[in-house]
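In the part that follows, the structures are each spelled out as structure tokens.
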Structure 1
Amino acid sequence: MPLVTVYIPTRNRYDLLKRAVLSCLAQTHKNLEIIVVDDGSDAVIQQQVMQLSQLDPRISVILQNEPVGACAARNRAIAIASGEFLAGLDDDDEFTPERIESLLELFQNNPTRSFVSSGYIIKTASGQILTSNKGAREIDLNALLFANVVGNQILTKTYYLRDIGGFDINLPSCQDYDTWIRLVERFGSGQRCHQTSYIVHQDHGSERISNHMRRRQGYEYLFNKHQHLMNESQKASQRFYQLLYTQRPGLLALLKAAPYSQMLVALKVYLLRKIGYDI
């Protein structure tokens, strides 16, 4: 069984972090290395985080005295990872037990892919559950330049992430999306499976790693960085998604801004927001 390194950046969210770590320990694939990078938590919290390494010898904890951001924390874990493969996990989210095993199997069945990913489940503060699963498909550069059809976490080869320089620390948001674009540009298409094996928690009061206030700057930076790769249709799609996810426009404004192919997306997101989903 190949060794898989799971990296988890965290700051001042011990209780949420512990849930994330326990979901790693519950994996059906047991050959894991779990690297927690504490990005400058308060001293009391860092003491608690250090205790996580006593739960299992597969867990290692890195403490940073000052916060440098989630991307830099991820990059530190990537630099020291021992696994042939890497998988990311946000500290407020969790894996389903079969996630690593199913993604490894998918990668082994598609060895020329640059990464593999899955659908995900969103749990909201109001107790609602939303499943995002767009089905199995190849994810090529053309598709990625229209929209982030991957999600926020993948499984890939450690060498691949190191080769592209890890995550861009200058991005205030959209760091994952930027990384997927660079992976596909460098190493070819990714592959998404039909399973939903990642749980996104919006059912807590803590700030998520990327919040609404940083999204606009992130989308603008991402667009400027990669627009040389985009055709006019892709640029229009990116402008639509920037409006969709950085503001809360009304239905008429959304439909007016949406390219024809994105009309259903605009309507779906608007209706989900009306009934309380934070997307």
Structure 2
Amino acid sequence: MSISNKFELLNVIRDNSIVIIVGETGSGKTTQLTQYLHEDGYTKCGMVGCTQPRRVAAMSVAKRVSEEMQVKLGDDVGYAIRFEDCTSENTVIKYMTDGILLRESLREQDLDNYSAIIMDEAHERSLNTDVLFGLLREVVARRTDLKLIVTSATMDSTKFAKFFGNVPEFIIPGRTFPVEIFFSRNTVEDYVDAAIKQSLQIHLMGLDGDILVFMPGQEDIEVTCEILAERLEELDDAPPLAILPIYSQLPSDLQAKIFEKAPGGMRKCIVATNIAETSLTGNFVIK
């Protein structure tokens, strides 16, 4: 997001209790918006909270923001997910799943600990987010000092604006990373086998960067990882490849491995569900 867009956005937020923000995946809205609000003084009178649709997203984005702000994770910047609270009394920026904020609203109806709440990835609607929409609309009506920001990666944001009373929409232009798309010339019958062959082909070509493979669910991911490792062992003198699965039910410590550097600087092949489409922020380069 450019400097001019940053100040324009902050002005819109100052002038309105509720703002809808539209920005493509990769525009930086998830990692930068909380920092903008912090720099603009919102954390002097409460926390800036940001909800995420998935646990791994809350963890990974909090880690990224703590690194950008050069603070310890769990201190000024933290996260809260089910069965894990990585926050402290010093936390001013808090990432969390929508379920966590919903539980907090049951204990504290007006969410007085927060000066601003960001509902990120609002287009990925769930029962929790829909309930939160209704609750937060009522909270903002009672608390004129609270800012509510709803972000979406799609242009279909008018329904959100209408729901909250025809509130303003702010569009973040552009996309951070260009994407070149190649289509298969033939129809694929076995998508797991096709993905494995394509991954091996890319890996053996010696190009720089990691590989990201999308699969529909956990079972396909586990099968892909297993077969890919087996076929790699069958090849003579093939360069090493760190094969890493990622899906919502994977334990947190294993999810975190995709953000770590592979030993010896080897390439990573990340096999993921659509969790990696919008909910992950990493410093890896995908080929």
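As an exercise: distance in nm of label points 7 Å out along Cα→Cβ at positions 37 and 213, calculated from one structure in 1, 2, equals 2.3. Which structure is it? Computed on structure 1. When Rg/Rh (Cα atoms, Kirkwood Rh) is calculated, the result is 0.95; to which of the structures 1, 2 does this value belong? Here the read-out was taken from 1.
Matching task: 1.00 is the computed value of FRET efficiency 1/(1 + (r/R0)^6) of positions 45 and 117 (r between Cβ atoms, R0 = 25 Å, to 0.05). Pick the structure from 1, 2. The read-out comes from structure 2. By the measure relative contact order in percent (Cα under 8 Å, 6 or more apart), tell me the structure among 1, 2 with the highest figure. Top value of relative contact order in percent (Cα under 8 Å, 6 or more apart) goes to structure 2. Please state which of the structures 1, 2 yields 18.9 when mean count of other Cβ atoms within 10 Å over residues 101-108 is computed from it. It traces back to 1. Each of the structures 1, 2 was assessed by volume of the Cα convex hull per residue in Å³, for residues 125-260 alone; the largest value belongs to 2. Using distance in nm of label points 7 Å out along Cα→Cβ at positions 173 and 229 as the calculated read-out, with 4.8 as its value, let me know the right label among 1, 2. The read-out was computed on structure 2.
Each reported figure results from applying straightforward, stated rules to the coordinates on display, with no laboratory input. Quick caveat: nothing in here was measured; it's all calculated off a predicted structure. Cβ atoms are built from the backbone, for glycine too; each structure is taken alone.
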